[in-house]
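Colleague: As structure tokens, here come the structures.
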Structure I
Amino acid sequence: MKYPNSLEKLMKSFEVFPGIGPKTAERLALHVATKLTKENALSLSQAIEEVIQTLKKCQICGSISDTDVCEICQDTEREAILMVVENTKDVLSFEKTGIFHGRYHVLGGLISPLSGIGPEEIHLPKLHERVVKENIKEIILALSSTVSGEMTSLYICKMFEESPISVYRIGYGLPVGADIEYADEITLRKALEGRRKI
């Protein structure tokens with residue numbers, strides 16, 4: 001049996017999500033079409049539209065926000081320590097621990113020559129600019145322990161090797177090859193407490 005075109009289109013839309021294959025996309029589309037009330041379905045579509053219309057990247061750190069400058073960057077009580085992370089999810093993961101009170105810099109990716117991603121494609125030039133402008137004394141690299149994460153960490157270390165700024169890497173409470181966004185709060189806490197100078 002062939003599904004109606006509108007349902008096929010919805011299935012294809014669900015397939016853009018990470019970890020969603022054709023079978024799961026089919027199940028989700030059918031649930032929306034047959035189980036959700038019209039009000040709930042419209043509410044879902046409005047929520048998606050609102051996110052697309054209102055969310056933007058913070059002009060300072062690069063994290064997502066509904067204002068030009070996010071709450072963390074507006075907080076004048078934050079320490080002059082900069083944690084460098086790959087994405088917004090990593091910021092949220094560390095914020096949940098409640099033990100880091102510095103600022104963040106979201107790279108928006110990692111250096112990966114095989115994928116054609118160099119330092120200019122991620123927010124590395126802005127990192128140097130921020131460190132100088134905000135008088136940062138310490139940088140903590142909280143990047144995944146993958147090949148791309150290690151390559152990006154080494155690049156950042158080279159950027160600051162002639163400066164008096166201390167560059168640390170979070171401790172390896174995180175398993176090698178793991179992504180930060182999937183780590184629990186205790187593992188992240190141990191990783192942050194066990195940071196070491198590079």
Structure II
Amino acid sequence: MNEMNKPYSAACDNNRDPIFNELQKLLRNSATVLEIGSGTGQHAVHFARGLPHLSWQCSDLPENHEGIMQWLDEAALPNTPVPLSLDVTQSEWPESDFDAIFSANAIHIMSWNSVKALFRGISQALAKNGLCVFYGPFNYNNEYTSESNARFDDWLKNRNHESGIRNFEDIEQLAHDAELILQEDITMPANNRLLCWQKQ
């Protein structure tokens with residue numbers, strides 16, 4: 001992969017500043033963060049540059065690592081280690097007790113079984129009192145929060161019938177089962193939310 005086709009997401013550029021404004025408050029006392037589904041690596045570079053006090057650990061499927069490394073190498077930040085290979089359905093996750101786990105726009109792409117596996121893994125990898133922060137669209141009481149989210153959900157399900165916008169109450173039950181207690185449910189631009197749980 002060369003510089004001309006370095007992966008790029010316009011959505012990352014659009015949402016990075018609103019997310020960062022919340023993360024700099026939520027993660028002010030964190031030292032290590034595991035990002036699940038780092039995608040292009042754009043978020044990692046932006047957040048790690050703005051939060052130099054913490055180590056931002058990318059993770060994704062191996063086929064995405066080359067693109068992530070292009071962003072990390074170009075930025076040359078001291079707090080972005082080499083990405084971890086992580087499939088959320090794998091039985092053993094990284095052993096480190098991370099102070100925080102972050103994921104953006106991932107759980108509506110995963111199958112429901114993968115989402116359930118994700119929370120089982122989070123319960124292993126997150127330190128006591130650590131924070132789990134998710135960004136993306138959510139339904140409430142099985143209802144869309146906007147027409148655009150309804151159209152987006154149709155698009156997701158047409159592409160892959162196992163994906164789709166998740167219901168907040170279902171996610172909250174998985175979090176509860178993983179001993180995570182909801183701390184924040186923050187309204188974000190473009191009909192998205194930022195959810196933050198703390199591990200007990």
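Every number here is computed from the coordinates shown, using simple stated rules; none is lab data. As the structure is a prediction and not an experimental result, all values here were calculated from the model. Cβ atoms are built from the backbone, for glycine too; each structure is taken alone.
Colleague: Using distance in nm of label points 7 Å out along Cα→Cβ at positions 54 and 158 as the calculated read-out, with 3.7 as its value, let me know the right label among I, II. Could the numbers behind the result be given before it?
Modeller: Values: I: 4.3; II: 3.7.
Here the read-out was taken from II.
Colleague: Right, here's the next one. In terms of distance in nm of label points 7 Å out along Cα→Cβ at positions 22 and 102, which of structures I, II is highest?
Modeller: Numbers: I: 4.8; II: 1.2.
Evaluating distance in nm of label points 7 Å out along Cα→Cβ at positions 22 and 102 on every structure, the highest lands on I.
Colleague: Going by percent of Cα pairs over 16 Å apart, for residues 14-85 alone, which of structures I, II comes out largest?
Modeller: Details: I: 67; II: 42.
When percent of Cα pairs over 16 Å apart, for residues 14-85 alone is calculated for I, II, structure I comes out on top.
Colleague: When mean count of other Cβ atoms within 10 Å over residues 94-101 is calculated, the result is 14.6; to which of the structures I, II does this value belong? Display every interim value, and only then the final one.
Modeller: Values: I: 14.6; II: 17.9.
It was calculated from structure I.
Colleague: Which of I, II yields 0.10 for FRET efficiency 1/(1 + (r/R0)^6) of positions 38 and 78 (r between Cβ atoms, R0 = 30 Å, to 0.05), as computed?
Modeller: I
Colleague: Please state which of the structures I, II yields 162 when volume of the Cα convex hull per residue in Å³ is computed from it.
Modeller: Values: I: 162; II: 115.
Of the structures listed, the value fits I.
Colleague: Can you rank I, II by relative contact order in percent (Cα under 8 Å, 6 or more apart) and just name the one with the largest value? Mind showing how you got there, number by number?
Modeller: Values: I: 15; II: 18.
Of structures I, II, the maximum of relative contact order in percent (Cα under 8 Å, 6 or more apart) occurs in II.
Colleague: Out of I, II, which one gives 4.9 for distance in nm of label points 7 Å out along Cα→Cβ at positions 30 and 118 as computed from the coordinates? Intermediate results must be reported in sequence, preceding the final value.
Modeller: Numbers: I: 4.9; II: 1.5.
Only one of I, II returns 4.9 for distance in nm of label points 7 Å out along Cα→Cβ at positions 30 and 118, namely I.
Colleague: Comparing distance in nm of label points 7 Å out along Cα→Cβ at positions 46 and 166 across I, II, which structure shows the greatest value? Spell out each step's value before the answer.
Modeller: Numbers: I: 5.1; II: 2.2.
Answer by largest value of distance in nm of label points 7 Å out along Cα→Cβ at positions 46 and 166: I.
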